[in-house]
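Multiple structures follow.
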Structure 1
Amino acid sequence: MTRDVVTIAEDAALDDAVELMERYHVKRLPVVKGDAMVGIVSRVNLLHAFLVGAPKDAPAPLDDNAICDRLTAELKSQPWLPRGSVQAIVKEGVVVLQGTVRDQRQRTALRVAAENVPGVKQVIDDLREIDLAVVS
């Protein structure tokens with residue numbers, strides 16, 4: 001066992017842990033609070049922290065035609081949405097949802113689908129709910 005154990009304080013920065021691991025060629029560092037060991041940090045822990053904390057590149061915004069195409073494809077892929085019941089009109093990144101839905105859950109799902117398309121600046125809900133009791 002190593003007599004002079006390299007440790008790191010519990011409130012130390014991740015950069016400090018990396019520097020100590022590199023300088024002393026160790027794969028793990030005991031984490032201490034005062035004289036007590038409270039944990040251990042490994043290279044895998046640091047790698048995970050850096051990957052999770054790394055800034056993610058946002059997808060490039062799409063133009064109006066691409067937004068419309070992407071949203072139309074998404075609508076067609078939803079088994080709960082009757083074909084042709086909803087259409088999306090896109091102008092300058094603003095999506096207008098028109099047509100009919102059965103309930104508030106469908107309305108919300110359509111809005112979220114539109115909001116998640118890169119380049120969408122705003123979603124205008126112009127949907128109408130149909131009363132299934134009246135249609136039957």
Structure 2
Amino acid sequence: MIKNERQYRITKAQAEKFEQALEKLKAQPKQDDQMHPLLRRAQIDALQSQLDDLRSELREYDTWKSGNLEFTEIETLVELPRVLIRARIASGMSQKVLAERLGLKEQQIQRYEATEYASASLSTVNKIAGVIAEALKK
């Protein structure tokens with residue numbers, strides 16, 4: 001799950017590298033290849049799978065960033081951290097802005113999101129949800 005612009009840029013760069021590696025492998029003439037055909041196929045499939053996963057994450061983040069996000073009721077508290085992260089992104093709020101509105105350092109929000117709020121108190125999560133909800137109303 002991409003949680004900020006830095007991770008987005010890194011993921012995009014990784015996707016480009018996988019794309020290039022896949023194109024290079026596919027462009028190699030099979031007869032010049034000393035690799036067994038099944039191994040070659042497995043390597044191509046593995047690269048394609050990784051590329052597909054990265055592209056999916058990029059599309060997902062782009063969707064949230066555009067604000068095209070439908071919110072549904074969460075059924076368990078386990079879902080809450082990801083919903084908060086998605087909602088923050090959909091609101092157009094960066095981790096830095098969220099931190100400023102809460103009187104925290106950006107790194108603290110990064111840590112909370114990296115651990116899916118495992119170290120945050122319920123009171124803190126409630127404050128974060130309130131700030132994000134206000135941002136979504138605008």
query: Out of 1, 2, which structure matches -11000 when helix-only ellipticity at 222 nm (-39500 (n - 2.57) for each DSSP H run of 4 or more, over all residues; to 500) is calculated?
result: 1
- prompt: Taking relative contact order in percent (Cα under 8 Å, 6 or more apart) for each of 1, 2, which is largest?
  reply: 2
- prompt: Where is mean count of other Cβ atoms within 10 Å over residues 56-63 largest, in which of 1, 2?
  reply: 2
query: Which structure, out of 1, 2, was semi-axes √(5λ) of the Cα gyration tensor in Å calculated from, if the result is 55, 18, 11?
result: 1
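Taken together, the values in this text are just the output of simple stated rules run on the coordinates, not laboratory data. Source: prediction; values computed, not measured. Cβ atoms are built from the backbone, for glycine too; each structure is taken alone.
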